[in-house]
Structure 1
Amino acid sequence: MKTLMMAAAAAVVSAGAALAQSADTVIHAGTLMTRADEAPRSEVSILVRDGKIAEIRDGFVEADGAEIVDLSDRFVMPGLIDSHVHITSELGPTGRIDAVTLSDADWALRGAMHAQRTLEAGFTTVQDVGGRGVDAIFALRDSIARDELPGPRIRAAGQSLSVAGGHGDGRNGYNEVIAAALHDPSICNGADDCRRATREMIMRGADLIKITSTGGVLSNTAAGVNQQFFDDELDAIVDTANSMGRYVTAHAHGKDGIDAALEAGVASIEHGTYLDDESIRLFRENNAYLVPTVLAGATVAEYAEQVDWMTPPQVAKSKQVGPQMLDMLRRAHEGGVKIAFGTDTGVSKHGDNARELGLMVQAGMTPQETLVAATLNAADHLEMADEIGSLEPGKYADLIAVDGDPLSDVTILENVAFVMKGGEVYKSE
C-alpha cells in the first residue's frame, strides 16, 4: 500500500512538473486577483504558454527553461478593458481643420501612437465606437492583431451612423464645397437608407454598429441632445445588424433617444445622461449595458471654461451636459443597471483612461464594482468573455501590475507599472 501511495504521489508531481516545463513564462504575483468579483490571493504563480494562461498555482514555482517575471511585491490583475474609445483622434484646437486636411493614413498613424499609450496605461482591449478615417481604424485593428504594432486588442465600429445634420455628421458647419467633399456613407435618412448604411459599414469591416440616437455635445450644431433617429430607422438598423451577426450600441443623452434605442433592442447605451426611472426599467428589461463615460463629461465641462477653440454650440452643450453625468451614473447604479467601463477617450487624452475609475467611485460605486465593470462586464459587453476579463486557464495572458491595492484606492490604476498582453511584456517599471 505504501509503495502504491508513493507511486501515485510521484505521478502527480511528475504530471505537474511536465506542465510547468511546457510554460514559456512564469509570473510570481505577490497578490493576484484572478477575477474582480472574487477576493485576491497571496503568493501565486501564473504559468503562461503560447500567449495564454496554462495554469495558476499557489506559491512561487519555477519551470525548466521558462522566463521568471518577478511581481512578488505587486498587485496583479486582469488587463483593463475600455468599451468606448476613439483611438484615431483626440479633441484639440486643430480638430475641425484636421477633418479636411488629414488622410486615412494620417489618422492611422495617430491611432498607432494613441494605441501604444493606451496599452501602456494598462488597457489591453478596447472598443472603438467611431473612428476618424473608417479605413484607418480597421487597418489599425488588423495590424495590431497581426502583432505588427503595439496596442490593445480593438473591436471597431468604423464610423457612427447618423442622420443628416445630426451628431456624427462631420459636414456640420462647413460650406457646400467642403461638405460635398466630406461625403459620408454612414449618414442615412429613412429606414431603407439606414439598412443600406448598416450593411455597408459591416461590409467594410465593422465588428458592431454604433449609432447616434440623439444629439451630442461636440457636434458643431445647435440641435440639442434629444432623439434624432426616428423609431422606424432605429428598428431598421438593429434588425439589419442583428441579421448580420452584429449588435448595435447607441450614443444617447436625451431620455427620449435613450428609451427609443432600448426599445429598438440596442445592446448598450453610451453616455445615458438624462436617463430616468423608466429608462432604468428598460435597461433591466432588455438586459442592456450602460457605458457611462463620466470622464468625457468632466473633460468637456473643464474645456468649456478653459479653452478658446471650442465652437459656441460645443461650449453651450458642454456646460449643460457634462456636469450631469456623475448623478446619472449614481442613479443608474442604484437602479441596478449593468455597467460596462467606458471613457469616450479621444475626448479626454489617450492614456488617461483610468481616471474614469475614480469618477465612478465618486458616483457611489465601490472600488471592486468599478473593477468588475472594467474587466468582467466589459469583456461580456465586447462578446469576449471566453478570452479576456479574468485570469483563468485558456484565456489570454492579459494582465497588469501596480504598487498598492486598487481595491482600497482605484486611482492607483492611473499609474500601472507592468503590462502584459497575450503573454508579451509591453511595459515593466
Structure 2
Amino acid sequence: MHWKIIIGMILGIIFGFIMNNVDGGRGFVGDWIAPFGKIFINLLKLIAVPLILASLIKGITDLKDISKIKNMGLRTLGIYMGTTVIAIAIGLALVNTVKPGVGMPEDTIEKIKLRYANDTGIADKITEASARTNAGPLQALVDIFPSNIFQSFVEASMLQIIFFALFVGICLLLIGEEKAKPLTGFFNSLNDVVMKMVDLIMLSAPYAVFALMANVIIAFDDTEILLKLLLYAFCVFIGLVLMIGVYLILVAVYTKKSPLWFLKQISPAQLLAFSTSSSAATLPVTMERVEEHLGVDGEVAGFVLPVGATVNMDGTSLYQGIAAVFIMQVVWPEGLTFTNQLVIIGTALLASIGSAAVPSAGIVMLVIVLESIGFPAELLPIGLALIFAVDRPLDMCRTVVNVTGDATVAMIVAKSLGKLHDNPKPNEWDDNYEEVK
C-alpha cells in the first residue's frame, strides 16, 4: 500500500505541474480531479468521530480498572509534553544558528507584503487567535466540557468527544460488568465496523493522494517568492527531520524495535498526513497502522492516539519556534531576547494543547505565540505574510511529524504497560468476504 500511495503522490505532483502550464489546466484540476481528494478526506472525517468514541470506550472497559486509566493518562500526557519541549528547543536552536531572516532584501519583504499582507486568510487567522486570547485563561479548560454532545459530534470537537468517551467508559466500569454488557458489546462491534471501514477506504488511497497532490501543486502561483523563502523553509524541514530522528531513537532504545521497521509500518499514515495536512483526518489510518501493524494493544491505541491528535503537535510547535524567531529577525530584531524565546517555549507548549488538528491551525497558534511576547500588532499582518506563501507545504511536512509522534508515544506507553505485542496480524478488508459474497 505505501508504494502505491508514493506512486500516486509522485504522479499527482507531475500532473499538477503539467496542468499549471496548460491553458485551462487549473480549472480542469479544480473541477474534475480535486473533488476525488475531498471525497476521500470526507470519508476519513466521517469515521473519525465514531472511531474515537468507540475505541476510547472499548479501551477503558477492556482495562477493567480505573487506576490503570490514571496511570496511562499521566504517562501519555507526560511523554507528549516532553517531546513537544524537545521539538520547540530543536526549532529555536536551528533558527538561531541558521538565521534565515537576517539580511532579507527590502524589495523581497515589500513584494511579500504587497502580495499577502492584506490576504483575507491572514486576517481570519488573526481574528480567530484574538478571540481565543480574549476568552480568558481558563477558557481552554471550559471548552473540554460539552453542553451538548451531539453538537460536539457535528463540530468534531475532539477534546469534548474524548471527555465524553472517558466519562462513559468510567461509568460503564462503575455499574458492573453484567449491567454494562449490552453497551460494551455495542461499542466493541462499532469499533470493529469502523476499523473495517478504514480498510475499505484505504483501497482508494493511491487515487485520492493523486488528486490531493495535483490540487496542492496548482495552488503554488508565485514560485519567485517560494524561492526567496527557501532558506526559512529548509530550516523548518531540517528541524522536522531531526524530530523524526528523535522518535526513531526512542523507538530503538525503549521499545527495542527496528527504526526502519517502524517507518515501514507507519508509512501509509505518514503519507496520508502529508497529503491531507490533517492529523484528525489521518487518525483512523494511524489507529489501524499502530494497532494492527505496530502491535500496540487496542486499549492503549484507543486512548493514546485520539488524545495525541489533539494534544500532541510536535511538528507544529517546532515550526512555531522557527517561524516566530524568523519573523522577528526580519521585522522586529529588537524582540530577539533570551526571555522572549523562553516565553515562546512555554506558550507554544500550552497552545498546542487543544489546537485544532486541521490544515493551517499552526498559523492561529503562531499568532498566539507572537502576541504573548508583545509582538507589535501593526507588524503582525506583515509577519504572517512572510511565511504565508510556504505555509501549506510546511504544514504537510509538520503533520507527518505530528502523526509519527503519536505512533511513537503509543508504542512507548504500550511497552511500559506490557501491551506491545510481537508479530501483529493485520486485518484485511476481505477477511470474511468469502462467507458473505
Structure 3
Amino acid sequence: MTTEAKDHRDTWQPPPRPEWVQRVNEEGYCMNISGVVPLDSKSLREAAIRSTGLSNFGVDDWREPFEVLVKAMDEEADLNLMGRIRTRSEILNSLEARLQIEETYRQHPEIDDQKVAQPIIIVGQGRSGTSFLQNVLSMNPDNGSLLTWEIMFPCPPPETATYKTDPRIEKSHRMIDQWNRVTPTITAIHEFGGALPMEDCQMMAMNFTAPSWFGSLGQTPSYDAYMATCDMEPAMRYHQRVLKLLQWKNPRKNWVLKDPMHLDRLGLMHKFYPDACFVWPHRDPVKALASTISIIGHVQWGRCDHPFKGGSFEYVVDPFLSAGRFNAVIDRLEAGEVPPAQFHNLLYKDLVGDTMTVIDRMYAHFSIPLSDYGRAAMVKYLADNPREARPAHKVQAGTDAATLRAREAYKRYQDYFNIPNE
C-alpha cells in the first residue's frame, strides 16, 4: 500500500479469521449460497409468518424500504456463507418482532396511550464516547436504555419484576455474542451482550429504515442511496410506537437513547419528542474517524471477504461527507431549530477524564433531578468497569496524507466546538 494513500480505508487491514469461520466460508465457495440461503422478500416474509403464526405486519410504510434492502443484500452485499446465514437470521428476527408488536397492540390498544417524556438522546460521531456515556447513564435506576434482549425479543413486553431475570436475556446474548465469536478482535472495539444497551438503529430495523444497522449486516449502497431521500417521519412514528410498548409494563422516568444518525433528523426527533434532551459528545473527529473505520472494517469482515468494497457507510467514513453532516447540524443549531436549553455539548476528553462531573453538569443543564441512589449506581459502575479491563483497541491511524485530508474536512466542526486534536 502506497504511503500516499489519502483515505483511512486504504490502509485498514483485516484480522485473521478463526479457523472454524474460515472453514465454513471455504465450504460456501463451492456452493450456490444464494440458493441455499435465500435473501428475497417473499421467502423472508413467509418464514417470519410460519415461525410466529402471525400475518399482520401493520401499516405498509415498512414494505418499500424492506424490498429495497433485501434486493441490495442479495445482489450487492457480496456476503460469504457465514455472512449470508447471519444476515438472513437477523432480518428474520426483525420481521418476527414486528409481527409480534402488531399483535400485542391489537390485543392491547391502550399501549398507545403511553407518553414518552423527556428522553435523553445521545447523538454525534461514532467512537466519540457515545456508548460509554449511554452505558453509564443506563445504570441510574431512573433511566432506561434499549437493551439488546428487549429489542431482539420485545414481546411479550418486558415487566419490571422480571426485567433482570428474563430468559430472553440469555437467548439474545447467544445471538449477539456471535459477532464476537465470528470476529473475536471486535471485543476490543465494542461490547455486545444481551443485557447491554443497544443503539436505536436496531429497533428501527423493525421498520427497515436503519441504514447504520443494515450497513453492518451487508454493504448495500443502493439501500443507502434510497434512505438518503426517504421520508423518515414514519420511521420516527414507529420509533415512538416501540418505546411505548417497552415502557408499558416497565416504566422509565427518562429513556436514554443513542444513535449517531439521529443527528441528521433533529427536527423530526424534536417533533415527536418536544421535551427531548440532546447530548452531543465531541472528540477529535480524525481520531474518531480512524476508530470508526476500524470497527466498520471488522464488522464487514465478519460477513464479507472485501470490506469497504461496496460503498456503504460513505456518509460516515468519507471525511467530507461526514463533516458535511456536522456542518449541517451547526447550521440548524444557529437557526434555532432545537432550543439551546435542550441541547448539551461535551468533550470526550472531559467525559473520560472526570465522568461524574460531566454527568452532573449535563443533569443540571437539563434541570433533571439526579437522585443520590442514581448517582451512586453510576459511580459504582465506573469503579467496577474500568476501561483498562477490556483489550486495547489499536487503531490504524492512516497516512499523513489521509490525516491532512480529514483535518481539512473537519476544520469548521473542530473550530466551532473547540475540539482539540489527539
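Computed from the coordinates by the stated procedures, all read-outs in this text should not be read as laboratory data. Bear in mind the structure is a predicted one, so any value in this text is a computation, not a measurement.
Tabulated data for the structure shown
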read-out	value
Relative contact order in percent (Cα under 8 Å, 6 or more apart) - highest-scoring structure of 1, 2, 3	2
Which of 1, 2, 3 yields 87, 44, 43 [Cα extents along the principal axes in Å, calculated]	1
Origin of the value -15500, where helix-only ellipticity at 222 nm (-39500 (n - 2.57) for each DSSP H run of 4 or more, over all residues; to 500) was derived from one of 1, 2, 3	3
